Structure 1
Amino acid sequence: MIKRNWLWDIQTDEKKVKKILKNENDQRFFIYAGMLFSRNNDVDYVFSLVNKKVFCRYWPLIKEKVDQQGWFSPYKSDFWQPVYEKTLKELKASREEIHKFPDIPLNRHRVQLAMKLRDLRKEAGFTQVEAAEMLGVKQKYISKLETGRINVSIDALNKIANVYFRNIEIVFKGA
């Protein structure tokens, strides 16, 4: 069992983090949830911080984000996935309604950016596997970026530009 001092490397007060984890609408929720799940395997403690419904609603997204960051060892991912499946089953059996995180809709701009990222990777001469290694992410993340299935942050775009030795310019035109 990992110590409960899972916030050892951040400067934020533990009370603030607990408050953030109780509010799934807080923009920092996913950051701290990812840290919590990647650093702790005490189910009772985790569920004292994160509501079970919220866990089931967002686990696939949290897992994906943590995998992107490389925070999970295979052990952690293997630990929390069955907890998710069991908890989801229990909630469904008690007829609890769990609203899933909505899929990101594809639009023209998302597809154009995805295609641009794919073209930049190819121009740089990298396979998806090579690009993933250089960016410190999994190949699956590169695939999702290049098909527009996930939102890409400004920080991720900057890192991609640096690794591919390319400029990335984005122009949004009003209607």
Structure 2
Amino acid sequence: MTTAINNMLRVFPNSMPMSLSFDAPDEQATEALGTALAGALPDGAVVALCGELGAGKTRLVQAVAAAEGIDRREVVSPTFVLVHEYHGRRTLYHFDAYRLRDEDEFLALGPDEYFEGGGLSFVEWADRVAGCLPRERVEIRIKPTGPASRRFEVEAIGRRYAEVVLNLRRRLEHTPKH
């Protein structure tokens, strides 16, 4: 990570949102991010994923799932089912708000029961149901920067997740470069 990010986190930890930017040049780097994220997230974490169609939201969830001992091939976009549940070292709840008409439809899924459990909850198209998400969460905005490259903007929303971003940064700094 850059010195500017390190300085920002050290100087403004309580007055600015905790965030980091991660540029993944290829799917191997996305895999590394997912592995690091799995290690950084506490039980019961909620992760809001935002990005255009094909940005890599499901791909990131697959990487986290693999790190949790779940076969990545089982993890598919829950667009038509709306929520999938996967069991590994921790349970992953994978929501997709793309086809929902409004927040009431999302609330009908009973997301609070998932959010308050001990598993990891990932919500694709989270910007469509932002009012239904917990006040504290991790938000990841994904932007394609090339055919296989992506920029991941990770932000801690609330004090509970500030340490997650710091832990994620430390884990990524110790990831071998390929």
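Any read-out appearing in this document is the output of simple, stated calculations on the displayed coordinates, not a laboratory observation. Source: prediction; values computed, not measured. Cβ atoms are built from the backbone, for glycine too; each structure is taken alone.
Each of the structures 1, 2 was assessed by FRET efficiency 1/(1 + (r/R0)^6) of positions 52 and 108 (r between Cβ atoms, R0 = 41 Å, to 0.05); the largest value belongs to 2.
Using Kirkwood radius over Cα pairs in Å for the comparison, can you identify which of 1, 2 gives the largest number?
Answer by largest value of Kirkwood radius over Cα pairs in Å: 1.
Looking across 1, 2, the calculation of helix-only ellipticity at 222 nm (-39500 (n - 2.57) for each DSSP H run of 4 or more, over all residues; to 500) that yields -19000 traces back to 1. Who wins on Kirkwood radius over Cα pairs in Å, for residues 20-91 alone among 1, 2, i.e. which is largest? Between 1, 2, the highest calculated value is found for 2. Given 3.7 as the derived value for distance in nm of label points 7 Å out along Cα→Cβ at positions 44 and 156, which of the supplied structures 1, 2 does it correspond to? Attributed to the structure labelled 1. Work out the source of 2.2 here, i.e. which of 1, 2 gives that when distance in nm of label points 7 Å out along Cα→Cβ at positions 28 and 60 is computed. The read-out was computed on structure 2.
17 is what came out when relative contact order in percent (Cα under 8 Å, 6 or more apart) was calculated for one structure; which of 1, 2 is it?
Computing relative contact order in percent (Cα under 8 Å, 6 or more apart) on every structure in 1, 2 gives 17 only for 1.
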